[in-house]
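Presented below are the structures under discussion, each in the form of structure tokens.
We did not get these values from a lab; they are worked out from the coordinates using the rules stated. Only a predicted model underlies this, so the values are computations on that prediction, with no experimental measurement involved. Cβ atoms are built from the backbone, for glycine too; each structure is taken alone.
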Structure P
Amino acid sequence: MKLTSQSFADGERIPREFAFCVPAVDGHVRLGNNLNPQLEWPSAPAGTRSFALICHDPDVPSKGDDVNQEGKVVPATLARVDFFHWVLADLPADLREIPAGSFSNEVTPGGKPGPDAPYGKHGINDYTAWFAGDDAMRGDYHGYDGPCPPWNDELVHRYVFTLYALDIDGCVPEGRFGGTELRNAIAGHILAEAKLTGTYTLNPAAAD
């Protein structure tokens with residue numbers, strides 16, 4: 001099983017139209033178009049009964065003290081943790097493509113509704129916790145929300161899209177679920193998986 005995209009090639013920079021934040025002349029960043037990228041997989045293993053899709057950034061700073069702070073940088077040597085950008089369960093077994101912009105086409109303050117999705121069921125992504133203290137933005141962020149790494153991070157972030165072919169019809173965890181809960185739910189049911197990785201930065205120094 002192979003996962004590809006017409007939006008970007010494996011290992012290449014993710015275009016800005018698929019990002020939650022883009023560079024700005026004033027204030028470092030502004031909100032982007034936040035389209036989900038196009039994804040496709042031409043085949044799946046025999047016995048596939050559903051798919052799950054997870055996009056995560058493994059390069060998020062483990063400490064936020066210096067994040068987006070004037071006169072400071074987030075060093076590339078800082079330990080990193082996962083940040084989930086898209087958690088999607090119960091995609092039908094005959095699905096072979098997700099068109100660009102079909103699951104997200106803007107930034108939605110407070111998050112897009114869920115768990116119902118155009119196909120399958122959405123979990124919450126980690127912008128839910130990130131915006132928990134922001135009165136204007138807090139809420140449950142279901143579905144896809146794209147890259148917005150710290151603008152002062154020395155590290156170019158990676159965004160890993162992983163498609164799982166499963167031997168079960170449904171795997172939605174009970175109640176509100178995120179990336180960790182979905183990973184736990186599909187453990188032992190994975191027939192195959194395929195990955196596609198894009199990169200993104202808002203730091204002009206790192207972009208060079």
Structure Q
Amino acid sequence: MNIITINQLKFLGQGTQKLVYEHPHDSNKVIKVMKPENATSDGGRANQHYLRSHRSQGIYRQFRRELLQYLQLCKNHYASHQFLFPIETVYGFVGTDKGLGLVTEKIIGPKEESITLDNLIKKNMFGEQQQRALDKFFEDCCKYHVVFGEVNVGGIMYTEQRQGYPEFVLVDGIGEKLIIPFRAMSKSINSRNVKKVERKIKSKLLYLSS
């Protein structure tokens with residue numbers, strides 16, 4: 001495996017746990033790596049009890065949740081050969097000098113740049129068209145049984161290029177976090193949680209726009 005040098009890549013953004021870079025060979029993809037300061041020397045989660053920080057893939061636990069969620073969605077829609085959902089498409093892994101990198105779809109906004117839901121509000125770009133797209137996003141997450149981890153306005157991105165119409169795509173906070181996976185096991189329980197998150201996010205949008 002050829003190791004990718006991270007500081008040679010174009011930096012695109014970051015979340016609380018991950019850094020995002022443009023893929024060196026495909027501008028339609030990104031590489032996500034975990035922030036080195038959040039990892040122990042042996043791959044655990046920093047600032048946590050040893051037993052908790054090293055359980056189930058340690059620092060890569062988030063990668064695992066997202067990959068399993070994408071595989072589950074593909075399994076559920078096997079008969080229709082559907083591979084595109086309200087979450088970013090997962091393509092695989094690469095080795096980097098900052099650890100394992102998760103390769104995913106790059107979500108591009110109308111001006112050929114990445115734009116999150118909160119960015120739309122702050123730039124006064126959230127209108128009726130975006131409101132309808134956001135409503136459909138939450139409806140589709142219920143319909144497809146997309147399980148949320150910790151979803152916020154910074155982890156939902158806007159695009160008009162992905163399928164030729166306005167839509168929102170979840171790029172962070174994907175997958176079951178509970179020890180007993182109630183949401184993954186029950187579509188109705190999951191839908192209630194999605195609706196709860198929807199109310200919280202729309203309340204946040206009202207605050208940001210005021």
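Using the calculated result -10500 for helix-only ellipticity at 222 nm (-39500 (n - 2.57) for each DSSP H run of 4 or more, over all residues; to 500), pick out the matching structure from P, Q. Label of the originating structure: Q.
Here P(r) over Cα pairs in 10 Å bins from 0, in percent was derived from just one of the structures P, Q, and that gives 8, 33, 37, 20, 3, 0; the source is Q. Calculated for structures P, Q, relative contact order in percent (Cα under 8 Å, 6 or more apart) is largest in P. When mean count of other Cβ atoms within 10 Å over residues 64-71 is computed for each of P, Q, which one produces 18.4? Of the structures listed, the value fits Q.
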